[in-house]
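The numbers here are math on the coordinates, done by the rules we state, and not lab data. All values reported here derive from a predicted model rather than from experimental measurement. Cβ atoms are built from the backbone, for glycine too; each structure is taken alone.
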Structure P
Amino acid sequence: MIPESKNFKTYFGTGFHMADELPEFYVDACEEVPQMLAADEDGSYGAFRDEFAVHLRDSSFPPLRRSSQWITDEWLRNVWFDAFGPEPAPGDPYPVPREDWGRRRLTDYMLHAVNQTPELSSPGARAWLEARGLTFEDVAAGVEWSATAQSPSFRPAPEGWLERLHDLTERGLRAEQPGER
């Protein structure tokens, strides 16, 4: 199993886990990613991104209490999209279809930073949307659609997913979580 490194904990803790409690920290963390990658002289931010992808690939980021590994992985997919853009994390076995983002799949950034017009949105929202091939109208339509959807942020676990978790656990890539057997 790959435990979370100190580097991962440091960068992830700068806002990516704070969307519910301090959404402005989450928005700032997402908007700072391009600059962080561009100024990454020591490679630590790139290493954070690489480890993030491994945790997604191997379902090795443990779920919060009263959550499942699938919901945690789906949440991490949302954070990945918000932070790093529309390309799925390398090795993600269950990537979200690109056409779903912002239309049938909403993220914390979309809900906290993107409003109906640029003037009402976060200063970085326009650039964030452009980098992901989205518009303000796309997200507004997604918000409207979500009013009738079962879950605009997560999909149901696919067939074979639990068996894959068991295989990853047996190979030592992740720790088994309560309720997985």
Structure Q
Amino acid sequence: MNRIYFKEEQRFTQWWVWLLLLFATAVSVGPLWYGVYSQLSTGIPWGDNPTSDDMLVVIAIVMTLFMATVVILFRIQKLELVVSDQDVSFRFLPFIRKWIRITPGEIKSWEVITYNPIRTYGGRGIKRRNKNDRAYNVSGNLGLRIHLVNGKMILIGTQRRDALIHAMAKMAGQGNE
């Protein structure tokens, strides 16, 4: 049975992410529903080259469902990281549902670093800098960088630097490399 030394769950909780999503939803869906109202209620065609009433309603519904899906995806996304006596495990729901496990034998070295996710990886989420360098990040600028013996590198975001360093040292049976 695995002995868990560290467990962390991160979600997109930054206010600016939700403000940006609200703005994008309002800008993309608001005008469409105004057009539906304008064309159906007042009888005034919406736009220079208006579409049929039915098509306008369909477009508004499809766009609303699309934006609702985007908002729901941001709401349910979470990065989970677990360090146990057996391995480092992580997943990024809903995109990576199966746990990715890294055993101590696969780890060449590790470090908890401060980095710039936008400059280094082009943003947050699941990012690839090159074929051997991947990042999984939700917020902040701290991450567990793992150099694997196969030459690949994985960076997993964290908000709990000291606890993670302690857990990794316990798992590895030694200090931070």
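Worth pointing out:
- Computing Rg and Dmax of the Cα atoms in Å, for residues 107-162 alone across structures P, Q gives 13.6, 45 for structure P.
- Per Rg/Rh (Cα atoms, Kirkwood Rh), the highest-valued of structures P, Q: Q
- Structures P, Q were shown, and distance in nm of label points 7 Å out along Cα→Cβ at positions 51 and 91 at 3.8 was computed from Q.
- Structure from which -0.57, -0.96 was derived, log10 I(q)/I(0) by the Debye sum over Cα atoms at q = 0.13, 0.24 Å⁻¹, for residues 35-98 alone, options P, Q: Q
- When mean count of other Cβ atoms within 10 Å over residues 11-18 is computed for each of P, Q, the largest belongs to: P
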